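K.L.:
Take a look at these structures.
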Structure I
């Protein structure tokens with residue numbers, strides 16, 4: 001399903017770990033309840049090089065992001081896998097588990113992709129900035145992990161200047 005900027009973000013509820021490490025079900029409305037922008041990013045797998053780089057970049061940027069946005073990472077990994085990932089790298093944002101990949105599919109973050117010249121089916125590294133009213137204001141697809149968080153922060157700062 002194609003999802004574009006300006007559209008309402010697809011609703012969801014998923015098992016999650018909170019920034020404090022608590023296990024609970026988290027819904028889109030919960031992530032938007034603070035009245036901040038939501039940075040919702042989809043990544044293939046806990047503890048892999050690119051995903052670790054991206055997660056650690058978000059972790060290291062939370063001092064800049066906390067007052068401006070809520071960050072949530074989504075992958076098909078289990079809560080148990082997320083716990084190990086969170087503990088190993090001291091991650092300080094939401095991690096959501098989408099085992100059946102329904103949310104990944106609704107956000108156009110799962111499907112055919114090319115890797116090392118081969119076409120495979122899997123998670124397409126994607127990031128969305130969602131406004132407090134639930135509207136998608138920015139979408140990135142097929143992102144490179146390294147340096148991506150900087151682009152997200154720059155875009156967020158532009159959005160905040162215009163509000």
Structure II
């Protein structure tokens with residue numbers, strides 16, 4: 001299974017870019033040993049797309065038969081890191097080909113264009129800056145890989 005962190009917008013440089021790259025690199029180095037083929041970020045420049053409904057359609061594209069899509073949304077479930085790692089391994093073991101975590105733009109998602117079979121997760125009820133959400137998502141992917149590989153990174 002491949003894990004893709006898909007996000008609206010391009011982050012070219014700065015401290016957030018360094019953190020995202022570091023966590024993705026760490027996740028990649030651990031992922032193969034626990035049965036994940038690749039981990040990468042997919043940045044989509046939607047600046048020219050004005051309608052929120054169209055942005056949502058672009059960001060949430062996936063093949064529902066062998067891929068799982070999770071949008072990061074304030075109305076979503078708030079799984080623990082261990083629950084995330086367990087869910088990742090469950091999908092891996094059930095032959096899901098791609099797991100796509102999606103971060104919307106500043107205005108989130110057009111909920112009328114989000115299918116009911118799309119999973120929603122939240123990093124709490126707070127409002128977070130877009131760049132920080134991307135860092136936190138990359139870190140949680142790495143944390144899930146470290147939990148599955150029994151490294152000492154995650155502590156209970």
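K.L.:
Using the calculated result 1.00 for FRET efficiency 1/(1 + (r/R0)^6) of positions 80 and 120 (r between Cβ atoms, R0 = 30 Å, to 0.05), pick out the matching structure from I, II.
P.N.:
II
K.L.:
Further, regarding this structure: Suppose you compute relative contact order in percent (Cα under 8 Å, 6 or more apart) for every structure in I, II: which one lands on 36?
P.N.:
The value was obtained from structure II.
K.L.:
Starting from the value 15.2: which structure in I, II was mean count of other Cβ atoms within 10 Å over residues 72-79 calculated from?
P.N.:
Among I, II, the structure yielding 15.2 for mean count of other Cβ atoms within 10 Å over residues 72-79 is II.
K.L.:
Please state which of the structures I, II yields 1.00 when FRET efficiency 1/(1 + (r/R0)^6) of positions 24 and 144 (r between Cβ atoms, R0 = 30 Å, to 0.05) is computed from it.
P.N.:
The read-out comes from structure II.
K.L.:
A value of -9500 was derived for helix-only ellipticity at 222 nm (-39500 (n - 2.57) for each DSSP H run of 4 or more, over all residues; to 500); which structure in I, II was it taken from?
P.N.:
Value -9500 for helix-only ellipticity at 222 nm (-39500 (n - 2.57) for each DSSP H run of 4 or more, over all residues; to 500) corresponds to I out of I, II.
None of the figures in this text is laboratory data; all of them are computed from the coordinates on show. All figures in this text were calculated on a predicted structure; none of them were measured in a lab. Cβ atoms are built from the backbone, for glycine too; each structure is taken alone.
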